[in-house]
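Nothing in this text is a laboratory measurement; each read-out follows from the coordinates by a stated rule. Just so it is clear, the structure is predicted and the values come from calculations on it, not from any experiment. Cβ atoms are built from the backbone, for glycine too; each structure is taken alone.
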Structure P
Amino acid sequence: MDTPLGSVLYITLGCAKNEVDTDRMRSLLTAAGYEEAFDPQEADIAIVNTCSFLASATSESIEITLELANEVQDGVRSCPIVMCGCVPSRYGDDLPDELPEVAAFVKADEEDGIVAVIDGVLGVEREIAAYIPQVKRTVEGAVAYVKISDGCNRFCSFCMIPYIRGRYHSRNAESIISEVRDLVAGGVREIVLIGQDTGIWGTDFADEDVAEGSPRNLAQLLRAVAEAVRPQNVWVRVLYLQPEGMTDELIETIRDTPEVLPYIDIPVQHCDARILKAMRRSGSRQELEDLFRDLRERIPGIVIRSTAMVGFPTETDDEFRDLIDFMDTVGFDYTSVFAYSQEEGSLAAKMEGQVDEEVKLERAQEAMDLAESLGFAATAAHVGERAQVIVDGIEETEDGAELIGHAWFQAPDSDGAVHLDASEASVGDILTVEFTDSFCYELIGHVVE
């Protein structure tokens with residue numbers, strides 16, 4: 001098809017899982033004859049892929065959609081808006097009346113039908129069905145996120161994800177490995193496996209659905225992915241594990257498989273057994289401390305990221321102080337801190353003992369100050385070390401161009417970056433770097449010849 005059917009502007013909000021979903025829609029629309037636009041004034045239609053994990057994320061999604069509607073309304077060409085993802089999944093029936101500025105709404109589990117939606121909004125009629133590409137990714141860059149599952153079965157009392165994304169379902173290993181091979185063939189140097197709860201991947205498979213010799217759990221999947229990328233010297237990282245998912249086999253696989261980075265992301269949320277039970281989670285401070293001690297003993301040099309939530313309903317000052325002491329004792333390399341958000345429709349939103357907003361913000365600030373202190377110290381500890389760094393891009397500064405990359409102990413888009421003087425390197429190159437200085441979560445280094 002020589003003449004594009006139209007140009008599509010893509011706006012993605014929220015987590016890496018949404019980035020993958022947008023990329024999938026982009027691939028489908030590109031194969032169907034649409035091109036990508038990068039300016040609202042040059043687009044024939046806009047897709048806003050929304051987040052609704054928190055009330056603040058929902059508000060941001062709606063605000064950006066309305067801002068876009070105002071911008072295109074003043075333009076010289078029509079640009080209808082299609083809202084996709086979590087907001088339509090969560091509030092679908094109410095949205096058409098609330099947001100007349102939006103031409104169509106697409107729930108997260110309906111996004112594979114995006115071509116028909118865009119065709120319908122733009123009035124495109126096809127004599128034959130749109131081509132569906134075998135590889136539904138268009139990644140440009142050194143890092144690619146690969147979803148290994150969708151949905152969630154945990155039903156934590158503070159969270160709406162199971163109601164937005166549905167029950168947990170694993171992708172089959174063959175499709176994951178095929179996607180990984182195609183991404184690596186296109187130049188990707190790091191594969192990041194993601195899902196709402198990656199540690200239970202494969203547990204929902206029936207025996208008859210898994211071919212003999214195919215992976216049946218995350219540890220086996222990691223080994224299969226590592227084998228697939230081994231000739232290209234590609235890194236493999238897995239995010240969004242849960243404490244219960246850290247089996248002996250998984251720990252040994254992370255330790256013994258060179259391609260799999262010794263980096264573990266486990267969102268604990270809290271350490272107090274009573275609070276965890278109210279969250280509909282399991283564990284206790286002692287159990288969590290034992291887990292992280294075991295991980296550090298069994299995987300030398302491991303880097304650990306976690307998440308803490310403060311201000312959950314009925315959280316006392318003593319329980320908050322225990323969480324702070326726990327964070328300090330464990331000494332996470334990276335910690336994301338959230339103040340509890342009273343999410344409409346969640347079990348926790350109906351609980352008595354809601355914590356005052358001012359108290360939540362004070363607790364969140366103290367927890368963030370500690371998280372930064374620990375994280376800055378962990379970053380500074382790498383000064384003087386040498387490690388491989390993937391080049392992610394080039395930035396122009398007042399002092400000239402510099403390379404921006406990340407080391408194995410930095411998850412892309414989350415944990416800071418490495419700054420290098422510009423050289424002959426290109427995006428995707430893996431360089432040996434000596435770190436000479438740090439600031440906050442950032443590292444400065446020079447390439448070692």
Structure Q
Amino acid sequence: MKESNIGPFERIRVPGADDPKNALEVFKIQCENFRSLKKIKRVPKQTEVLIIGGGIIGSFVAYWVKNTSPYLNVTVIEKDSNYPKSSTFWSLGGFRQQFSLSENIKMSLFGADFMKNAKEYLKCGKNDNVDLEFNHDGYLFLASKKSADQLYNNHKIQLAHDAKVRLLNKDELKEKFKWINTDGVELASFGYQNEGWIDPRKYLLAVRNKATYLGTDYVNGNLIGFESDINDQAILNKQLTLKTALVDTLDGKIVPIKFQKVINAAGPWAAEVAKLADIQLPVEPRKRYIYMFYAKDGPILNVPLTIDHSGVFIRRQGLSNYYFCGLNQSGDKESKNLDLDHIDYDYFEKEIKPVLIKRVPSFKDMKLVNAWSGYYEYNTLDQNLIIGRHPVHQNFIFTNGSSGHGLQHSAAIGKAVSELIIHDAYKTIDLKRFGFERVVRESPIKEIEVV
């Protein structure tokens with residue numbers, strides 16, 4: 001496997017860190033996280049809602065619970081206080097409505113509406129300086145003859161939910177996006193509204209800050225076990241209640257925290273949390289690479305996040321001819337090395353670069369300048385969200401396995417879980433099909449458009 005050959009950028013693992021402004025933003029975020037955690041003088045002995053994982057989904061659960069029911073005590077346990085391995089932190093921040101399942105489309109539309117009003121929803125008192133840098137260039141899916149029918153069927157489902165998408169034939173595609181080589185493309189789907197990308201680090205920090213402002217306690221610690229309320233009647237009814245979490249506060253202390261509801265929002269490590277409750281959860285960390293390149297003649301304007309029918313995707317970064325790209329591994333190409341500092345540059349050269357140059361001829365002189373990797377919380381059953389209560393541990397709630405679209409669905413997931421906690425039912429979007437029961441039955445629900 002080839003070692004780094006990207007010169008002065010070889011030690012950079014921060015998205016966009018070649019831009020000093022972005023590097024400064026990262027530093028500010030890390031400082032803000034550290035300061036907010038330091039506000040907790042002691043770990044609470046009990047809480048009504050305990051959330052394991054303080055990333056974007058866990059923070060949204062906290063936000064919606066406190067926003068709806070301010071009297072409830074909410075505590076978040078997060079072991080990586082500066083998010084060095086956060087899936088959100090290393091993502092590209094994409095938002096799209098182009099999915100094949102109704103639930104995923106509805107969650108996307110909910111997230112888009114939240115984004116439109118984020119400045120109001122996420123302001124903290126008089127501090128309304130919330131700028132998530134939402135870029136509205138959209139998503140563009142390219143289909144071959146083999147995949148065109150599926151794209152067309154997806155389009156009909158999306159329109160039924162009032163998604164703002166448009167199909168383009170080859171001539172229309174070339175007319176609208178002149179920089180694309182349309183060879184091998186039969187049909188394209190363009191999301192012209194409610195799609196694009198944001199700064200994921202700013203999003204995470206804004207949601208977390210608002211949850212903290214509303215009264216959520218963030219505790220720097222690591223869950224190491226549960227204690228259950230076990231009696232003969234509970235065993236007979238197959239309804240066990242977890243009552244206490246044992247938390248390593250990373251300073252040599254093990255602290256018990258009693259709770260009423262516990263939410264598994266541990267991202268790629270969700271299966272480890274579930275295992276502590278003797279639950280088998282089909283979620284595991286999968287490493288995904290993002291490569292950044294420079295192409296002096298590449299397109300700058302009218303460049304959506306584009307997904308080739310091969311799976312290769314590209315997204316421009318700013319207006320200075322820098323681009324992000326990647327290709328999700330599958331099968332025997334999955335990385336066995338989960339060390340985020342280990343980057344496979346051969347994968348870019350062999351699997352991604354040739355596709356990019358063919359699809360966008362102006363990339364022919366591209367130069368790789370940066371690369372990093374992050375984790376997907378990969379659902380091995382069907383790459384879809386697992387949400388809701390466990391059938392035996394009734395106060396254990398899942399929010400796991402979104403497999404790459406957790407950030408864009410995080411507002412809706414958090415809302416749905418808050419409704420389960422407060423109303424004991426879904427009120428906004430019915431997500432019962434995504435419950436844990438399908439894991440027990442081994443009945444996958446496949447999403448076609450997984451990127």
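With relative contact order in percent (Cα under 8 Å, 6 or more apart) computed per structure, which member of P, Q shows the largest figure? The partial results should precede the final answer.
Details: P: 10; Q: 23.
Once relative contact order in percent (Cα under 8 Å, 6 or more apart) is tallied for P, Q, the winner is Q.
P, Q: which one has helix-only ellipticity at 222 nm (-39500 (n - 2.57) for each DSSP H run of 4 or more, over all residues; to 500), as calculated, at -10500?
Details: P: -10500; Q: -8500.
Comparing all candidates, it corresponds to P.
By the measure FRET efficiency 1/(1 + (r/R0)^6) of positions 100 and 292 (r between Cβ atoms, R0 = 35 Å, to 0.05), tell me the structure among P, Q with the highest figure.
When FRET efficiency 1/(1 + (r/R0)^6) of positions 100 and 292 (r between Cβ atoms, R0 = 35 Å, to 0.05) is calculated for P, Q, structure Q comes out on top.
Have a look at P, Q and say which one yields 0.00 for FRET efficiency 1/(1 + (r/R0)^6) of positions 156 and 252 (r between Cβ atoms, R0 = 25 Å, to 0.05), as calculated.
Numbers: P: 0.30; Q: 0.00.
Considering all the candidates, the number was obtained from Q.
For which of P, Q does percent of Cα pairs over 30 Å apart, calculated from the coordinates, equal 44? The partial results should precede the final answer.
On the way: P: 50; Q: 44.
Here the read-out was taken from Q.
One of P, Q was used to compute distance in nm of label points 7 Å out along Cα→Cβ at positions 220 and 300, and the result was 3.1. Which label is that? Can you show the working numbers first?
Details: P: 3.1; Q: 4.3.
Traced to structure P.
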